[in-house]
Structure I
Amino acid sequence: MTTWRIAFLLALVLILAGLAVTLVANTGSTILLATTTSARDSGLLDVLLPEFSRDAGIGVRFVAVGTGLALDTARRGDADVVLVHAPAAELEFMSDHGLCRSRVMRNQYIVVGPATDPAGIRGLTNATVAFTRILSARATFISRGDNSGTHSMEKTIWSWVGYQPRAATDPWYREAGQGMGATLEIASQLGGYTLTDDGTFLVRRPSLSLEIDVTNDPPLQNVYSVIPVSPARHPGVNAPGALAFAKWIVGARGQGIIGNYTVGSERPFHPEGLDGC
């Protein structure tokens, strides 16, 4: 083999080795977050994620769906970490797929509806009473119907009422099958009631023909947790990056950003960082 051919092969080997090192480095520099539409639609992710990336040097891609779908994504190993708000579903996920679980923040669920308030619920502080009146009036109600944390809470409230409406049998009850922002738009267009987190509603309120009817009901606290996916169950996940995010979001920097985030003059999220990792 001629000298120039040997030199060419050596150069090619070095180039390929360099590419391999680059690919490995890039693999560790990005995480995929599966989270809820309320975290996105409230505007919080737009503020939170760039700050984490600047602090940690780790990029974040995210998919925003209902909590049920977010956890299903992680169960397949298609996400590195989840930020969700359905405690019972989270505990089930932790039994087999979660590495650790940390409490991050809370906001609250509220009931909103049209200005005409056909069910007469405005000013109540008890969502169960409000749902009972909506049922009695057969007033239009728009459910997310998407197995999200909000949908789970809605079904819980209906269980307290003692009635579970069905779109197939109750004409006044509609299922959007979409995220929080889209569900609010549908409720506004149809003049219906819906259950929402207050963060998303505050952001969307200027474009909606909806008013807050029920707020400050203690059982309607909405707690968010962060869970890195277990690398023992899913060896392909970026466990160090996911754990770094979980630690950061419950630490001083993440909690400070959450606590200082405002929509207008209101703070929709209350930091409650409790490191479980």
Structure II
Amino acid sequence: MRIDRATPCLMAVALAACAPTGQRMPSAPASTSELIVFAAASLDGAFRAIGTAFEAAHPGTRVTFSFAGSQTLATQIGEGARADVFASANENQMDALIGRGEVVGRARRTFARNRLVVVTPADNPARVSTLHDLARPGLKLVLAQRSVPVGDYALQFLAKASAIPGYTAAFSPTVLANVVSYEDDVNGVLMKVSLGEADAGIVYASDVLRGVADKVARIEIPDELNAIAAYPIAPLVRSGRPDLAERFVEFVLSPEGQAVLEAHGFLGAAGGGTR
């Protein structure tokens, strides 16, 4: 018996023709463009919300995030990790990538700012109520490593305090003698404090809103002592989707993106201009 090779095709055509009116045969799924964003750990909640909004505004796009300490991300990018956008918690890590030719310098934009606060466990067993209490003997303090932006900013705060009469030059070294752990990123600091493994820590103001508001209490650091963090963002030279990367940067700087950041406790971009 001879089998006509065209028969399957004819049958498929017939099936399609016999399908009920208004019913279409399944179509192949549309292709998806993936955008990979490396972002500082402190941006976790805010950038996930921005990513969802960006995907909604750009159908067919999937935003994939990698959150870690800015210094860790900068190292990974320098070692060839695949990424399209880098958002840092300080200028130093962005400058390092620009110096290595990983970022087009003029494409760098400041998109947010942040400030430091002292956090304690919610029940505050050590009774930390003022900044002076950080120098109390026996206090268990946790900070991020110096190479991590929030760790460097914390050291800047201590240096400022030590330079004024109300705290004296002994303040910074006395406080640092109480450090029981230096963490790899701000999440590590926040976790140890929220779990009661430390009496106090120094984090960003935005971190207190990231699911731990009921687990920690905060002590404000006045403007004259605070170190205001500036967050830069830029597309990467080796991005496989440079146009999409630029659109993501613009979305972060848009009124919608800025509103999300401010809702998560960040300060405005102060104009968001190039630098």
Among the shown structures I, II, from which was the value 18.7 of mean projected area of the Cα convex hull in nm² calculated?
I
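Hey, mean count of other Cβ atoms within 10 Å over residues 154-161 derived from one of I, II reads 19.5; which structure?
The read-out comes from structure II.
Assign the value -10000, calculated as helix-only ellipticity at 222 nm (-39500 (n - 2.57) for each DSSP H run of 4 or more, over all residues; to 500), to the correct structure from I, II. Each step should come with its number before you reach the end.
Values: I: -13500; II: -10000.
Going label by label, the one that fits is II.
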Value 9.0 of mean projected area of the Cα convex hull in nm², for residues 50-145 alone was derived from the coordinates of, among I, II, structure I
Source structure (of I, II) for mean count of other Cβ atoms within 10 Å over residues 218-225, computed value 18.6
I
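Thinking of I, II, which structure, once FRET efficiency 1/(1 + (r/R0)^6) of positions 106 and 226 (r between Cβ atoms, R0 = 25 Å, to 0.05) is computed, gives back 0.25? Intermediate values should be presented prior to the final figure.
On the way: I: 1.00; II: 0.25.
Source structure for this number: II.
Only the coordinates and a few stated rules stand behind these numbers; no lab work does. Here the structure is a predicted model, which is why all the values come from computation and not from measurement. Cβ atoms are built from the backbone, for glycine too; each structure is taken alone.
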